[in-house]
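See the structures that follow.
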Structure I
Amino acid sequence: MGLTAEIGAMRSGTGDPARLVGEFRRTVLLAPVTDGGLMSGDQGGVRWIYAFTSEESLARFARRRGLDPAAELEFLSVLGARLVDAVIPSLDGPTGVAVDVADDDGSMLFPPVAGIVPDPVAVDVATEVGPARGPPR
């Protein structure tokens, strides 16, 4: 099953979260680029990188944003795994991936939580803070 089918299954209540994340990691996504960086939006203190499963989904997004879908919209083709394992840890602050955000019935958010992003950047993983250390005596 492809990512869009896994998203559909999750949205209908019959999906498996582990299968969804696995498919997301294996899927080549289209990530639009603007001003030298990946296009993203902020909501609720989280940065959401926009990623799309097809050029058609990306074109729907462009139209909703008031962009000319016929104009060249630069994008990178990138594995979902690369987004969460390499790109997100290089950014400041909590960051997740918003897939096919212009598709009302086919969108899915992959938040910055354990099991999706690496633990050091997951917002739900407590970091251990050891006792404060002063100068040696």
Structure II
Amino acid sequence: MLVNVKKSSVINAPIERVWEKIRDFNSLPDWYPSVIDSHIENGEPSNKIGCIRSFNREDGLTIREQLQRIDDQEHICTYSLLEPDKPMEDYVCTIRLLQITDGNRTYIEWLADFKCLPEEEPKLGENLEKVFQVGFDALKKIFSS
């Protein structure tokens, strides 16, 4: 079963500042809680399509993701999860920013597409929404100071 999860929020900062914070594919430790370190494998640039980031979380899990798309005009970053945990397959995520001119704020959405068994969808979708919200809350905190 193909599943689509979408979560969105508004960050009280100009799009250029938010994009600068998240566009570096290796910057997760700088803004996402629970990520303790990250590196791009094989010493490749963090904006090279196909590069792989490997990062460690506080819970001891190591995750590897591959950059699929980075678009500075459209403010879009797409990546896939390598070696996803079962029961997910073909996991692809996109973070997209849009300028909100009223107040010079940023609309941010985080989308995930993946395949899973129908009975797994509710739990996996709920977990991803929580993951995305943690990222939004962290960005809001960074830009509120």
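Derivation of every value follows stated rules applied to the coordinates shown; laboratory data play no part. Note that the structure is predicted; figures quoted are calculated from it, not measured. Cβ atoms are built from the backbone, for glycine too; each structure is taken alone.
For the read-out FRET efficiency 1/(1 + (r/R0)^6) of positions 24 and 88 (r between Cβ atoms, R0 = 30 Å, to 0.05), a value of 0.75 was computed from one structure; give its label from I, II.
Considering all the candidates, the number was obtained from II.
Which structure, out of I, II, was relative contact order in percent (Cα under 8 Å, 6 or more apart) calculated from, if the result is 31?
The structure behind it is II.
Figure out for me which of the structures I, II the number 147 belongs to, where volume of the Cα convex hull per residue in Å³, for residues 40-119 alone was derived from the coordinates.
The correct label is II.
Using distance in nm of label points 7 Å out along Cα→Cβ at positions 8 and 96, single out the structure from I, II with the greatest value.
The structure with the largest value is I.
As an exercise: mean projected area of the Cα convex hull in nm², calculated from one structure in I, II, equals 10.8. Which structure is it?
Values: I: 10.8; II: 8.7.
This figure was derived from I.
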